[in-house]
Structure P
Amino acid sequence: MFSVLKKLLFARQIKFEEGKIVLFNQRINMVPVYSFATLQMEIEKIGKEEIIYQSMKKLGRQWTTDLQREYKTKHRAVIEWGINVVTLAGYGTVEIIKDSVEKKAAVYLLKDSSMVDYILKNKIKVKHPVDHMFRGMLAGTYCTLYNMDMDCVETKCRAKGDKVCEFVVKERSKFDLKDPKIKRQIA
């Protein structure tokens with residue numbers, strides 16, 4: 001993690017000023033996971049977690065667009081910087097299982113998810129995957145990389161008892177929207 005911070009500092013892509021943190025020319029905030037978890041649980045109570053996913057999908061699109069435009073980055077570099085930023089931001093550690101440009105599909109693992117750790121630590125019972133923010137960012141990134149509507153589904157979630165948090169990214173039309181688990185995530 002500190003090697004990423006060193007690279008960002010050396011490239012002058014992260015700046016710390018009085019009351020400000022700027023990363024890739026975007027102002028950021030450091031916010032406790034509790035804030036996101038509380039907000040997400042309140043939104044889930046009314047069945048509107050799609051708001052979180054769609055908002056983060058827009059963020060992923062914008063971040064990728066800005067990165068490509070400003071730094072002339074290509075697919076691999078966007079993915080590497082995205083992983084570095086997600087890790088640095090404390091979402092967890094990201095591992096790419098598959099990233100096929102030909103098939104326009106990817107599979108990721110998110111290890112030590114901060115959202116899942118919060119849920120497990122506080123013994124909160126969940127029935128559905130919980131990393132809406134991360135999957136939204138992935139979807140938005142791939143929408144921009146492939147210039148088409150992509151989506152991301154969390155197929156396994158540690159908060160539900162799975163061993164890992166796994167995410168599948170592909171064209172929206174390639175998902176089985178008759179499957180209630182998928183339909184719930186990309187309604």
Structure Q
Amino acid sequence: MRKLKLQMQITVDGFVAGPQGQLDWMTFNMDPQLLAFINQLTDMSSTILLGRKMTPGFVSYWESVLTNPDSAEYEFAQKMVNLEKVVFSRTVNQMDGKNVRVHRGDLVEGVNAVKRQAGKDIVVYGGATFVGSLIEHNLIDELNLFVNPVAIREGLRVFDGRQRLKLVSSTAYPCGIVVSTYHPS
């Protein structure tokens with residue numbers, strides 16, 4: 001069975017977005033070592049899971065990068081656009097974008113069905129509500145938390161209540177982000 005791996009930016013005080021979903025606190029000046037780690041996680045995956053709210057911005061951003069072959073993100077954008085994307089939603093039947101399909105059924109059954117399919121691992125980027133539901137149902141096999149060197153005091157969280165985790169590794173990068181990888185306990 002394929003593993004579901006979370007890759008999520010988070011603040012030192014545990015928020016994944018500001019109160020209205022703001023992401024202006026994120027460290028965008030990433031160093032080559034961190035970018036190599038992100039590429040490695042992506043290369044080990046053949047499917048991306050997304051929540052409905054995050055999908056339009058995610059898809060349009062990466063597809064727009066592909067219109068500029070001179071962009072520093074062009075090669076990574078090719079990966080993001082070409083990977084299969086499964087969007088979980090209770091409200092829409094389809095969403096625009098290349099390699100995007102919508103799952104409207106039960107979350108647990110749907111995620112487990114994707115995990116049983118052949119292929120590389122699965123990566124999930126968000127959003128907050130969707131990832132919180134995955135955590136609540138114990139569907140994530142590996143959590144890669146990109147802890148940014150900032151506290152924002154309020155915002156959206158993905159952990160609701162106690163969650164026991166086992167630290168697998170932790171690496172501090174020159175840009176100030178610490179990536180901690182956990183497995184559920």
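Every number here is computed from the coordinates shown, using simple stated rules; none is lab data. What you see is a predicted model; the values in this text were computed from it and never measured. Cβ atoms are built from the backbone, for glycine too; each structure is taken alone.
For this structure, a couple of remarks:
- Test item: distance in nm of label points 7 Å out along Cα→Cβ at positions 46 and 166 calculated as 2.7, pick one of P, Q: Q
- For relative contact order in percent (Cα under 8 Å, 6 or more apart) computed as 20, the structure of P, Q it came from: P
- Which of P, Q yields -15000 [helix-only ellipticity at 222 nm (-39500 (n - 2.57) for each DSSP H run of 4 or more, over all residues; to 500), calculated]: P
- Computed over structures P, Q, distance in nm of label points 7 Å out along Cα→Cβ at positions 22 and 174 reaches its largest value in P.
- Structures P, Q, by mean count of other Cβ atoms within 10 Å over residues 6-13: label with the highest value: Q
- Structures P, Q, by distance in nm of label points 7 Å out along Cα→Cβ at positions 14 and 118: label with the highest value: Q
- Origin of the value 0.95, where FRET efficiency 1/(1 + (r/R0)^6) of positions 70 and 94 (r between Cβ atoms, R0 = 35 Å, to 0.05) was derived from one of P, Q: P
- A value of -0.25, -0.39, -1.04, -1.44 for log10 I(q)/I(0) by the Debye sum over Cα atoms at q = 0.08, 0.10, 0.16, 0.19 Å⁻¹, calculated from one of P, Q, originates in structure P.
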